[in-house]
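Next up: the structures, one after another.
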Structure P
Amino acid sequence: MRLDLHVHTTFSDGDMTPQQVAELAKSVGLDGVAITDHDECRGFSELVPVPGMMLIPGIEIAAMEGDCEVHVLGLNINCRSRGIHSYVRSAVEKRRQRARTIADKLQAAGYNVTLEDIEQECRGNAPGRPHIALALIKQGYAQTLEDAFERFVARGTPFYVPLPRVSVERAAEIIVQAGGKPVLAHPGLMKGGVWDALAPRLKDAGFWGVEAFHPAHSDGQCRIFESEARRLELFVTSGSDFHGALGSRAPLGGEKRGGAYLRKSIKALLGGIRSGAYAI
């Protein structure tokens, strides 16, 4: 069974609606897809079932470990749970406040980019840095997303504003309380030493798995993280981290590595989905 367990939509920083993603997943031969928007899960409620396609509700929570941002996927969450709703409301407001602060800083420096410009790019959903980058491009201050990030919104630039983050343990707790399975996302993108600090704590924190297979991982990293997951008695997942035209490292369903242990992990995930009945 071919699943893509890491996908973004217009409800965060993707450029396709949840329904468009579901239809594309069907057209490229996937059997299922998890919608895992950043700090957001409301897009799942807009989905209409696609025949033969398993649609899995999820989220990607941004947490902090020291000074390193760590992402935690939540698979098969109950999007109607009170805890998830509370977290999403708070996260959306924090993202809007950050966008407002960045817009103020840009205007103070002579760049005519307003909060309204940014919100136009995110179509009424929570604004992220890609939406700010798009507003800068539209106003003629940058040529590409990469250019806008490098000069305006990446960490270390004059206009960068960090978001308040929960701890890694709190992120896992939020997901577990919503009936979901916490998965450490793309560990190969974390700073050196962070994996060593986190790994001994993952099991006790309630983590279900590790995203061993991700387009940013080399083949060697995939093997290492799969081996580490097995050592820690965790499952593994695979995902494209698809964003559409907004910075995708791979096409939808494009992460195709993984062997017997990934298949075993998928089987375990599907068992939970069938009993939880949150997927449609």
Structure Q
Amino acid sequence: MRLVVQGSAIRHAHLAHIHQLSATSVQFVQTGAHAYYLANQTQASPAVQAFCAEQHIDCSYLPDQQVLAKFGLCVMDMDSTLISIECIDEIADMVGIKTQVAAITERAMQGELDFAQSLRQRVALLKGLSETDLMRVLNERLTLNPGAVEWIAACKKNNITTLLVSGGFTFFADKVKAMLGLDYAVSNQLEIVDGKLTGGIIGDIVDAQRKADELCQLRDRLGLTAAQTIAIGDGANDLKMMGVAGIGVAYHAKPIVQTQATYALNHSGLDGVMHLLST
């Protein structure tokens, strides 16, 4: 197996100490500006993991066969994963109820509330909001998370199909799909009549089970095995899709997600996934 360490806090002194703790003659190989791997590791070192946690460095032990070229599908969440905001919270801010809606969002992402029920509750609070306000959120507040462009470019280079699957809304997901050149996007559709939100959602809600189902369906259409799939997310509603993927990556995620994901990135951008799987 190999040890991958990354994050903007890494200094040469950190690498030297990690190397000493690893008790190996193999040297670190640099794969990015703040990313390195150490080959020929026989087992994970609790001392290395503890040191990295203290120093705010992402630390992962990976089997040698887990390299980018072996994967064929990456399925990703949108809000707080591919993009830096929770769109529904920013929409709510347009009508002065962000605090109320964000509190519900946080509980849903922590797994404390049923996602579908909480989403309908939050969307109902947006009734009467103008489509113009949605456009303001899109134009003024929606930004990609660091490393998103680089990660998707790496997927394209390695012929990895990309799917955005979100409990958010098509109004934003379709834009993100176009911005990044993703292959597919699946999300919820807000009901808009005469330029105003009705407070309803059209069709079935994209919840945790739907996310997992979308991954499995596309995986099967592509003729891939589970081991050839990657799922990336941050909230409790991403756990089911992570569970059916070959690897699940918790990106700056809630504690419940970090404990159940294969790997966690807390101090790196989305290009950290690329560095995880690079040799």
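Every number here is computed from the coordinates shown, using simple stated rules; none is lab data. Everything numeric here is computed off the predicted structure, so don't read it as measured data. Cβ atoms are built from the backbone, for glycine too; each structure is taken alone.
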Exercise for the section: Have a look at P, Q and say which one yields 1.7 for distance in nm of label points 7 Å out along Cα→Cβ at positions 1 and 33, as calculated. Expected result: P
Practice task
Have a look at P, Q and say which one yields 3.9 for distance in nm of label points 7 Å out along Cα→Cβ at positions 9 and 97, as calculated.
Solution key: Q
Completion exercise
Matching 4.3 (distance in nm of label points 7 Å out along Cα→Cβ at positions 17 and 137, computed) against labels P, Q points to structure Q
Handout entry: Ranking P, Q by mean count of other Cβ atoms within 10 Å over residues 129-136, the structure that comes out highest
Key = P
